[in-house]
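Visitor: Have a look at these structures, which come just after this line.
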Structure P
Amino acid sequence: MKAKNIFHCILTCALIVTILLISYSKTMASKIKEESVNYSASGVTLKGFIAWDEIRKGKRPVVLVVHEWWGLNDYSKMRARQLAELGYLAMAVDMFGNGDTASDPAGARQLTSAFYNNPTLAKARLDAAIDKVKEYPLADAGNIAAIGYCFGGSMVLNYAKLGADLKGIVSFHGGLAGVPAHPQSLKAKILICHGGSDKSVSQDDVDTFKRQMDSIHADYIFKTYANATHAFTNPAATKLGKEFNLPIQYNAEADKASWNDMKSFLTRVFRQ
């Protein structure tokens, strides 16, 4: 009996050690480092947010995150952290300057209007962000992509059309009407993650975008997620929609599916 008890004790101890090792391994699998950074464009101070995994070694691809019309807030930072966990050097950019954010749609429209009216302004802000993130020794300067949400999706799409030297861009529920695309300038591959019930983007905009991309033989993927509205990836969308009477709602299924589509897309463009 004593031998049997000792055997059970050894098994129990081994099991406990295994559980502890697994727990420790998961804890040490990633260690996200994050910091706020100041940079500038045309005399305007911009306040970005950079995240990376300290456990991983060596250079890694860079992914910019361009915020919704609310500005650089916790949602954008959360996405940057998630990208860091995937092994990227992620930078949530400040498009408005001075870290400005909007608390209501009227304020958001005021902050975003200048960028819709002048796409080159957005290009200058994104160029400045890339210059800043390239200062990091971890940055693989030859492998840069950008993702954007709503307003940010429109901005990264325009950025690509204006000839940005990016491997790819991903637009999550962003607007599709913008500057025209030319085969000589479009270098980035494109992934559009569009809500099938998005009332902010017309079917005419969708059809026009596809025709234009097809006409120049662009490398693009257009994904539509059923029953997904504008802002479908943001967990706060449902509350914001009710508060401000906006046709937006969070869709967990579409959020997960589009994020997985983005992961596959980034893996592909960075390998090529």
Structure Q
Amino acid sequence: MADDQFTTHADLFDLSGKYALVTGGTRGIGMMIARGLLQAGARVVISSRNTNACTEAQHRLSEFGDVRAFPAELSRYDECQRLADLVKGDSDRLDILVNNAGAMWREPLETFPAEAWDTVIDLNLKSPFWLVQALLPALRRAGTADDPARIINIGSIAAIHVAESPNYSYAGSKAALHQLTRVLARELGPQHVTVNAVAPGVFPSQMMAATLDAIGDKIAAKAPLRRLGRDDDMAGVAVFLASRAGSYLTGAIVPVDGGIATTATGT
């Protein structure tokens, strides 16, 4: 695109003709992102390990656009490969990969079990890497110098500041995912693929339900914006990163938390 040409406002955020995969897209943050991409015009595949959740989410999201759902247990290498094959069987190009599927394990230090590391690391850290490996040829085919393919990893503000609850493997896995994002951004940039991470604060979700019931008001009061995250907050940042508006951004960790982590004054 020449320097004297400008993209219209509508085109800047338009995802028409794009093909996207959102893991963990049947609920919570994943569904928020899937809905935003669909509304911007993308064709979206979502995944979850639960077949019924896939069916229900596909039905709910279908009012916003063209969506398919594939069940997959992404904590396993072979299942990541199978999901990638299903996606590539539908199209040889993948414009947007959102690695959102994740797990959390809260337990005090004294009783924190070994399985809490394997369960969380496999899904939160290994799975995004395995999917990038398997889908990289399709991402390369989709990307151009002016409009790269996009990888969006969903990290956490738990990797930026120290949360009050004991979440050792979760915080560790998300911090590693943030650094993996930077490493991949440097390697894949010349191949016309951007890699960025979103670090959400507290959004209503099944994973956060118990925390919000207990201290939701307290968390909101600590945020400079004095509220929790909303669906549009997550949909908006995903569309920005996936659209032409975000085409010159890579290796970034974007906190979407109302300022909780980035303005913390103490523990």
Structure R
Amino acid sequence: MKPSESPHRASVAATMRSMPDATDADGLTVGQVSTGLGVTVRALHHWDEIGLARPSLRTAAGYRLYTAADLERLHRIVVYRELGLGLDRIRAILDDSTADVPDALRTQRKQVAERIDRLQQLSAGLDRMIDAHERGLLLTVEQQAAIFGPQWNPDGPAQARQHYGDTTQWRQYAERSASRDPEEWQAITDAMADFERALGDAMDAGVTPGSPEANQLVERHRELFASYFPLTRQMQVCLGRKYEADPGFAAHYDGIRAGLATWFRRIIDASARAHNIDPDTATWQ
């Protein structure tokens, strides 16, 4: 192959050399051309029907026969198709003697470059999605400490994946994580901190479980938690139990206000009952 030839063009050229000779007296059949050029019979018939590449000869029985000139046109069509040009554009190039072929190819090259750029962006997005499914957070240890605070355990996401990696919620969390930058994580963290302050203030103010104020906080919690994955009311009840029973969560909430973990669980349960959910039998669904 010559250095300037593309693999496809060289392959087509080699195929053309290996095809039987076609003369104006006796052409090649559709089957021979299909095999020689690597083009389907259906494509050849279509190009004939739309007048893009019609065989010049017919047998006595009416079968198509392609002459040497027909094959040259087909060769050009195959090359231009490989370059990504549409059939209408190819027709214009082949049939319009005034057509600016280099300009058409430059336009196609620009479109190919844009397509390559889109594919590279897609590839980068897929890499982030894979990474998010495997790691959970696409943040450096330093970024995690700056956003979530010095008490944050950078091994937490890996441990969470080990326990929950095969769940729908982990997949939903990973898909959200893949599209977030540090600023967005900071905004989510700040919103959750504001909510927890409001939670403590409400308990101090004597807000009772089941009251409009308490129910509003429960709804706010569900909305904020959707930043990680959608949270049903039953799932929220299960979380409320965990907030109270798990030493780590209980310490976090009770560190905001003494007894806050239990109070938080109670307002979640009361809201669930208002929606005909029995907190005692609620499951993660």
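Visitor: One of P, Q, R was used to calculate mean count of other Cβ atoms within 10 Å over residues 30-37, giving 28.0; which? Spell out each step's value before the answer.
Guide: Numbers: P: 13.5; Q: 28.0; R: 17.6.
Among P, Q, R, the structure yielding 28.0 for mean count of other Cβ atoms within 10 Å over residues 30-37 is Q.
Visitor: Any idea which of P, Q, R comes out highest on volume of the Cα convex hull per residue in Å³? Walk me through the numbers before you get to the answer.
Guide: Working: P: 166; Q: 134; R: 250.
The structure with the largest value is R.
Visitor: Given structures P, Q, R, which gives the highest value for volume of the Cα convex hull per residue in Å³, for residues 166-229 alone?
Guide: Top value of volume of the Cα convex hull per residue in Å³, for residues 166-229 alone goes to structure Q.
Visitor: Match the computed value 32, 18, 16 of Cα extents along the principal axes in Å, for residues 126-173 alone to one of the structures P, Q, R, and report its label. Before the final figure, lay out the partial values.
Guide: Working: P: 32, 18, 16; Q: 43, 22, 8; R: 29, 23, 13.
It was calculated from structure P.
Here, each number is a calculation from the coordinates, and none is a lab measurement. No experiment lies behind these values; they were computed from the predicted model shown. Cβ atoms are built from the backbone, for glycine too; each structure is taken alone.
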